1. Of the structures labelled 1, 2, one was used to calculate helix-only ellipticity at 222 nm (-39500 (n - 2.57) for each DSSP H run of 4 or more, over all residues; to 500), giving -27500. Name it.
2. Match the computed value 20.1, 73 of Rg and Dmax of the Cα atoms in Å to one of the structures 1, 2, and report its label.
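The numbers here are math on the coordinates, done by the rules we state, and not lab data. Computed from a predicted model, the values in this text were never measured in an experiment.
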Structure 1
Amino acid sequence: MPSKPLAPLAKKLMKGVIALELLGVFGAYGLFYKMNNSQDFRNTMNKRLPSVLEVYYQSNEWAGLYGVRERDREAWAVKQE
């Protein structure tokens, strides 16, 4: 019965995978929350990781929330002038 010695290892690996998944979910929620509440943070994300900001905009548009991208662009254009 070689499966017995592998059972504790499998449990540890499964717990590790679940912990990583939970970290990822909470991290993604934290990032979304901060981007949703701070236009300045969205501007920082636009400069550093524009692809992540694009996903944020698309998720809002899929949810039926339009105009966030346009308001951000207008506000950032005013700041640059």
Structure 2
Amino acid sequence: MPPKPLEPLAKKLMKGVIVVELLGVLGAYGLFHMMNNSRDFRNTVNRRFPSVLEVYYKSNEWAGIYGIRERDQEAWSAKRD
């Protein structure tokens, strides 16, 4: 009896990898969109995952958008007072 070819398994695995990557890209875009539109959400992210917020700030600075970090800090410090 000849061994079964691995092509069907390889195709299934490849489709699975593509789906997982697509979900990751969509999730990253969704997170960026939420952070880009809501200062309150950025504050929540800052408290729970400060490194994620740092990546958001850095990506905006690399894109030439400056001042978001400073405006957030001013708003959050005014809210504490």
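1. Value -27500 for helix-only ellipticity at 222 nm (-39500 (n - 2.57) for each DSSP H run of 4 or more, over all residues; to 500) corresponds to 2 out of 1, 2.
2. 1
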